[in-house]
1. Kindly point out which one of I, II the value 20 was derived from, the read-out being relative contact order in percent (Cα under 8 Å, 6 or more apart).
2. Comparing structures I, II by distance in nm of label points 7 Å out along Cα→Cβ at positions 45 and 133, which one has the largest value?
3. Given a computed value of 13.9, 36 for Rg and Dmax of the Cα atoms in Å, for residues 101-156 alone, which structure among I, II does it belong to?
4. One of I, II was used to compute percent of Cα pairs over 26 Å apart, and the answer was 24. Which one was it?
5. When distance in nm of label points 7 Å out along Cα→Cβ at positions 53 and 85 is calculated, the result is 2.6; to which of the structures I, II does this value belong?
6. Given -4000 as the derived value for helix-only ellipticity at 222 nm (-39500 (n - 2.57) for each DSSP H run of 4 or more, over all residues; to 500), which of the supplied structures I, II does it correspond to?
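Coordinate-derived values only; no laboratory data. Source: prediction; values computed, not measured. Cβ atoms are built from the backbone, for glycine too; each structure is taken alone.
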Structure I
Amino acid sequence: MTSKIISCFMLISVFCLLNVTGGEAGVKNIPPSEACNLLTSFGLPTLGWKIFLDNECGCSSRQISLGSGNPFKNVISYYVEGVGQTVNQIRLIVSVLNPDESKIAHAEFQKAAQFLIRKLTPRPVPENFSHAIANGGNQIFLADGFLFEVARKEWTMNTDWRAHPCYEIKLVIR
């Protein structure tokens with residue numbers, strides 16, 4: 001519980017810092033077509049910026065399977081969300097449904113996350129943030145008006161024969 005309170009306090013502090021320093025632009029300065037294509041050369045192309053409901057827009061990649069997929073597939077995917085012609089957030093997600101092959105999923109997620117971050121800022125990624133990407137910890141990194149956040153969420157998938165532990169690691173950029 002204490003780590004959740006500390007993470008929440010850190011997030012609030014960063015948002016306050018963004019508003020005070022005027023660094024709130026972040027992804028809002030990236031044209032939607034550019035944001036949708038940030039990971040194309042990495043193998044995560046999207047179908048382009050689309051309008052969904054009430055001017056909510058976005059684009060997404062197809063999920064890429066990682067590992068053998070036995071009994072379940074680990075997947076990585078890329079999303080950009082916004083309103084009108086304004087990008088609000090970018091998400092890279094790895095879903096680990098097969099913990100036995102988690103090393104493959106973590107390695108691919110780490111490569112994609114590092115590639116994406118380098119596309120947005122020339123600043124080096126702090127070691128604690130790189131560790132969070134590699135291992136699925138909760139961490140925040142602020143650079144060049146961008147808020148980079150790594151978060152891990154765990155859940156259980158119930159199958160016919162047992163409860164199956166699963167999790168996802170997200171890199172969210174605002």
Structure II
Amino acid sequence: MNNDPYPMAMPPLSPGVNVLDEKLLEAVTRASRESPRKRMIQSIHYTPEDVLQRMLNCLQPGTYIRPHRHAPDRAESIIVLRGSILYLTFSESGAVLDRVRLGTEYGRPGIDSAGGIFHSFIAMEPDTVLFEVKPGPYDPAADKEFAVWAPEECSVDAEAYLESLLLLQ
């Protein structure tokens with residue numbers, strides 16, 4: 001969470017056994033529709049100190065996830081539960097290296113990526129829901145390195161950059 005008027009994430013679930021049901025998916029989906037960022041995270045892990053970070057990430061078309069990479073020892077897995085995304089990887093200088101459409105209808109429901117690779121993803125359908133897993137603990141200052149060649153989120157250039165990535169499909 002941060003001090004913005006609208007949170008980046010919903011409160012974590014209570015420790016114990018939590019069923020990931022339609023009620024939970026709808027709650028995070030509704031929050032993503034209301035968010036100015038057009039996305040919302042629902043932590044499934046209980047604290048930032050947990051060694052395994054698990055979350056639902058609900059995305060709406062038009063949300064911009066600035067290209068970033070995690071430390072080389074921090075892999076990340078993403079499974080598409082609902083909808084679809086365009087997953088992109090980039091070179092050190094910002095050239096698009098690969099793009100793949102992920103979703104159950106494409107026979108590619110997810111991706112597993114080693115750390116150290118610049119990547120981003122774009123929601124291709126409303127109410128897209130991802131299940132993400134990566135190592136913890138979560139330290140916001142060290143979780144990711146944003147690409148210096150990509151516009152910052154909410155900058156005047158972010159929307160045009162996102163559109164340029166969509167033209168590459």
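1. Structure I accounts for this read-out.
2. Numbers: I: 2.4; II: 1.2.
Comparing I, II by distance in nm of label points 7 Å out along Cα→Cβ at positions 45 and 133, the maximum is at I.
3. On the way: I: 11.6, 38; II: 13.9, 36.
This figure was derived from II.
4. Numbers: I: 33; II: 24.
The read-out was computed on structure II.
5. Working: I: 2.6; II: 1.3.
Of the options listed, only I reproduces it.
6. Details: I: -9500; II: -4000.
Among I, II, the structure yielding -4000 for helix-only ellipticity at 222 nm (-39500 (n - 2.57) for each DSSP H run of 4 or more, over all residues; to 500) is II.
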